[in-house]
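See the structures that follow.
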Structure P
Amino acid sequence: MASRKVTITLDEEQVRQIRTLVDADRAASASGFVQHAVGVALDDVAGWGAMLAQALDDTGGPMSPDERG
């Protein structure tokens, strides 16, 4: 899979914690840690989306405008 370098902004404490993990050999690199975290987050979002779609299908389809409030 191709990679692309991007700029992101993180809280200073998050950066410190990531560097601590890298220094303790619990993460290969800061970039690798962020790539893994993004992958986990994307899988989580996809999982919740699939679960919601299944729940809606099981209960009669998408919410109506009235149900959305």
Structure Q
Amino acid sequence: MKFKVDENACIGCGACQAICDEIFEISDDGYATAKDVEITDEEIKERAISAMEGCPTSAISENEEKEES
């Protein structure tokens, strides 16, 4: 499971980073980004989902792109 942040919707409030800093960070331009890592730890996954659900602008979504083998 991976996440992505819609840079056009993000307001840079930092809530996602506060909830799950293993996945979300605030970039130098002041907006959130999601680290490009596959989440396998259940606790981190639950917090990342909480961050997505708590985003005030719904800028976070699950990245559903599948890597081709």
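Derivation of every value follows stated rules applied to the coordinates shown; laboratory data play no part. Predicted model only: the values in this text are computed from it and were never measured. Cβ atoms are built from the backbone, for glycine too; each structure is taken alone.
From which structure (P, Q) was helix-only ellipticity at 222 nm (-39500 (n - 2.57) for each DSSP H run of 4 or more, over all residues; to 500) calculated, if the value obtained is -7500? Don't skip to the end; give the middle numbers.
On the way: P: -21500; Q: -7500.
Of the options listed, only Q reproduces it.
If percent of Cα pairs over 21 Å apart is computed to be 17, which of P, Q is the source?
Q
Out of P, Q, which one gives 3.1 for distance in nm of label points 7 Å out along Cα→Cβ at positions 15 and 47 as computed from the coordinates? Intermediate values should be presented prior to the final figure.
Working: P: 3.1; Q: 1.8.
Among P, Q, the structure yielding 3.1 for distance in nm of label points 7 Å out along Cα→Cβ at positions 15 and 47 is P.
Comparing distance in nm of label points 7 Å out along Cα→Cβ at positions 23 and 55 across structures P, Q, which is largest?
Once distance in nm of label points 7 Å out along Cα→Cβ at positions 23 and 55 is worked out for each structure, P has the highest.
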